[in-house]
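Asks: Down below are the structures I want you to see.
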Structure I
């Protein structure tokens, strides 16, 4: 029977609410729109540091734009906390400020990892390699930074297999000895909420995952 990762996270949060614990979470984020709902939801229960590591974004300008949008969203969320702006937070006063950890921009690591898989369709083996590359780096950073757990915003996408991502994250966590937090953030209207928040904050919503191969595939569909 396929695990229900959304319910597993619900149980985790229920336990935290009862115990009052506030674990340190390293949240791998692919972009501001995908992280918008995840941050809004989890900031009440975890001390979050966003880990921006996305070497799959193969165009430097695109990478810089997505990174700045992530920072802008975090600044806005932190302003809400600083000003106790509960009317616009959609969170309680327990929400905490969010930090960010920027990994070096290294598209060559992605291009090397997926060599020979350039023509795979979106969602195929190339994507699996990409997920493993990013979650391995997140697990390593979580271990080095003394975090209690790590996870990724990638499960919010309706186009990405949550089971595949959770299994990849768990393997990376086992490798480095740090716990992977299960998730399926698209559930419970998470994806819908991310669209609402993107509109609220005027976030840039890209129409492809990040690599030149996915961009080429998306453009071919639209011609």
Structure II
């Protein structure tokens, strides 16, 4: 068995921070009331993380980069057919289907965070940019914000189902490598081992994204 670095530290920290923040966002929204302030803060942090992930998908380590895993729809279909026949190629990073699952999840979360900036709850809480649009437009955006939750739950369910499928059917633990960064594999992978991203660059990008979000939410007061 070969122990191979797959997920670099910035990507792993992004992943688990996002998990915690998404759960916090869901729970605080259900509680309502004063917890909506927590909901807003979680949303700002999620937006900063998503912006960081987009940049890290361009500048990060090997398997963090979108170019290393995103393939055409035809490649995804071919992979799923091969998977059904138990003939799918082994990938160290995201397989073609998994890569598109990640892209869809990121887009849905980005839409959720962006619409939240303009949303309102018709009681006492509104997004920091709601003042920049009319009440009617804010209400429409709020409707999209609520509707998108269903899409997010479906994507999260699909993600968890895929993890369960690989664990019970393929005997491959996808969670442990996202904790440790390493995969134990005896199979020849079609993609290369990880070249880690630079930690200083990750810290700089995250700081820039956080600063950008801070300036954005302060925009109405400018």
Structure III
């Protein structure tokens, strides 16, 4: 993919200690995180509930890092404005959650934040190709969405390669910049390596980073592993 974006390490807030949420966000920021990934779950699209706009607003007050809000909800269009007002810098939603994919993407852009599209492990990524001109990022779910701490689905590597291929063919507006390929779920030092090799540049990691006794060392190690291979051909 031409004009590759930089490697980005994005801790997933879902794995933080919610009893000390502000401190946890500062810990991630001080450890060298590039952004924070915030999962919003409605208990319907995925079998779990997480946080709402008020919690996102509290996170916004506690950190200067960009907030990437990942809507795991049905009818995501209805939630966009509330999370923009709460401080989201990027809003992603699931391809499977609405029939109004293009309309929702365009609305997110009209709200002056970045727009992303996520896809579940069982959904063919070829279905996303027509929307690539409208998105800043694509999230490849490398676990089944809804819960943290799951193991990485190895087939995700081929899906990352496929998205990277479609991105190289897509006619995207110059002002959109290069497409970020995000991988979310089961990301450790080892899986970060193979995902970066396949073309992912944004690595979302929750349990691995927040449970690390030294988050700074964990982030640095993940970043260096990804940088060492990013953009190189597969063996």
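Asks: Using the calculated result -10000 for helix-only ellipticity at 222 nm (-39500 (n - 2.57) for each DSSP H run of 4 or more, over all residues; to 500), pick out the matching structure from I, II, III.
Replies: This value belongs to structure III.
Asks: Can you tell which of I, II, III yields 22 when relative contact order in percent (Cα under 8 Å, 6 or more apart) is derived from it?
Replies: Working through the options, I get structure III.
Asks: So mean projected area of the Cα convex hull in nm², computed for just one structure, reads 12.6; which one of I, II, III is that?
Replies: Only one of I, II, III returns 12.6 for mean projected area of the Cα convex hull in nm², namely I.
Asks: If mean count of other Cβ atoms within 10 Å over residues 32-39 comes out at 22.6 when worked out from the coordinates, which of I, II, III was used?
Replies: III
Asks: Hey, FRET efficiency 1/(1 + (r/R0)^6) of positions 144 and 176 (r between Cβ atoms, R0 = 35 Å, to 0.05) derived from one of I, II, III reads 1.00; which structure?
Replies: This value belongs to structure I.
Quick note: the coordinates plus some simple rules give every number you see, no bench work behind them. The structure presented is a predicted model; accordingly, all values stated were derived computationally and were not measured. Cβ atoms are built from the backbone, for glycine too; each structure is taken alone.
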